[in-house]
Structure 1
Amino acid sequence: MPIIMFPSIGYHSRFGYYFSLANVEKIIPYIEPGKSVELYLLEVWSDEGKLIRRFRPFVRLQSLIGEHYEGYIVKHVSLPYDLTSKYNILDGYRVNVILTKYSDTLLLPYELKPIDEESRKLAEKLQDFKIDILLSSTHIPIISRTVEYILESIFRLEDGDLIGSRISLRNSLKILEEELIPRIEYSSLEVGVHMRKLKNIISNLRRFTSIKKPYIEIPGTTKTAITLAAHIIKYINENIERGVIRLTTQESKKA
């Protein structure tokens, strides 16, 4: 499961803007310089505590772990120069980050791990949607895409952007129905019948969250739809891991 953190940004003349992995080392002591990490950048906050930028969609980055000396060895992740210059990310600012992989290995399977008070608030927000297992922790790219849209939908809804939230949610459901389900392969007739029923559920959920006017938003409708979509993704991902279903490189006609 990913690690959620809200680190301060530092600056070094040799490698630019970075954040320390000191708190991450308390959880994962084996991290090494030169290994890769995958992360999502969610927000940028000023040194005065003002929100500077909320990324929609989240910025996905891959970086190598570095280290430098500050009287002691500090392991760090550098941020790309084009990113820090474009969004004016400065020394002393803070970033909301989700770390998902270390050296191509998923972090902390089956656990959502905030490592400071601010990131704990983000974790509570995700858990409020009943997403106890943050699904961006997957090695399957097409599922990662659906998850990115789900997370984007959650934060747009939190911002009061109902239409934007539904658009992101429907993008996730579209990938599920039109790209993922057709690639599912199975060995038993019973599983095939089940997958067709699942596709119908996804189709109905897309209709349920229509953005055509006039649309009806009974309180909690979009939030409920997000939760259902997240659990569908989790369900598919778990059954791929169990070997009940598998994904083909070519679209299967079975689903």
Structure 2
Amino acid sequence: MKKVIGLSIVLLIFVALNSCSTNGSANSNNSNGNGKLSKIVIQSSNGNVSLNFSYNSNGNFIRYYSSDASGSRIFEEWTYTRNSNEKIVGIYFKNTSQNYSEYTNYNLNSNGEYISSIKTPSNQFANRDSVVYHYNNGKISQTETYTSYNLGAWVLDYKERYNYDNNYNMLSIDRLNNSNQWNNYKTFTYDSNPSAVDWNDDVLEITNSLGIHNNTLTESTSSYNFTFSYTYGSNNRPNSASVLRTYTSSPTQTENWQYYY
């Protein structure tokens, strides 16, 4: 089942791109004055879409949404609630086109580590998800996702474990199969430059596709491979990117990204 804890931005992009066909343009090096990433405009043969980022007064990430290039039509939106220690305690997700929403509530221990979460959909008969978190050396090392079907009992859906590099970027995600064996599910590689996005939270770091501390160069599974090629500004953060998406069962796609800070 889907875990909405900062849904993979790559998936968000595909939903938005397949929902619109809007003409527009974007220029790199635009700045909002505070150095934070404010949006990414993505151009492809399917049309243009904008990914928009917002932060609280402490500079921590609290919202993003996908829209048409002008920002007037919102497709999907994630809003994050943080506690007094700036840890995420809730995420509200809304899909405007499908008239669907859900809220994920997070439980933390006294050390600020995530213990569990429960996702409650707006449709009371939709499936619910619950995730249990495990830590090693201060990072989330493993999760177990349980699903409640039609308001029934919780059933273990799958387990994942996470492997990091020395900069705590996600190197790979392994999943436990039905034979109780760990198999590689997804792998990543990164550049050495600062990431465009300041995630600053464990539950966002294990689910995003833009890198944690550095920028993603490749993201691969058994069914696809995504390759990112960047140009950088004077602060070594991305100004633009060319993205190549290859699949085992569908046509190759190309995208051009422009970053606004």
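Only the coordinates and a few stated rules stand behind these numbers; no lab work does. Worth saying up front: this structure is predicted, and the values here are computed from it rather than measured.
Where does the value 18.1, 54 come from, among 1, 2, when Rg and Dmax of the Cα atoms in Å is the thing being computed?
2
When helix-only ellipticity at 222 nm (-39500 (n - 2.57) for each DSSP H run of 4 or more, over all residues; to 500) is computed for each of 1, 2, which one produces -1000?
This figure was derived from 2.
Quick check on the output: 47, 45, 33 is Cα extents along the principal axes in Å, for residues 49-192 alone, derived from one of 1, 2. Which one produced it?
2
Where is relative contact order in percent (Cα under 8 Å, 6 or more apart) largest, in which of 1, 2?
The structure with the largest value is 1.
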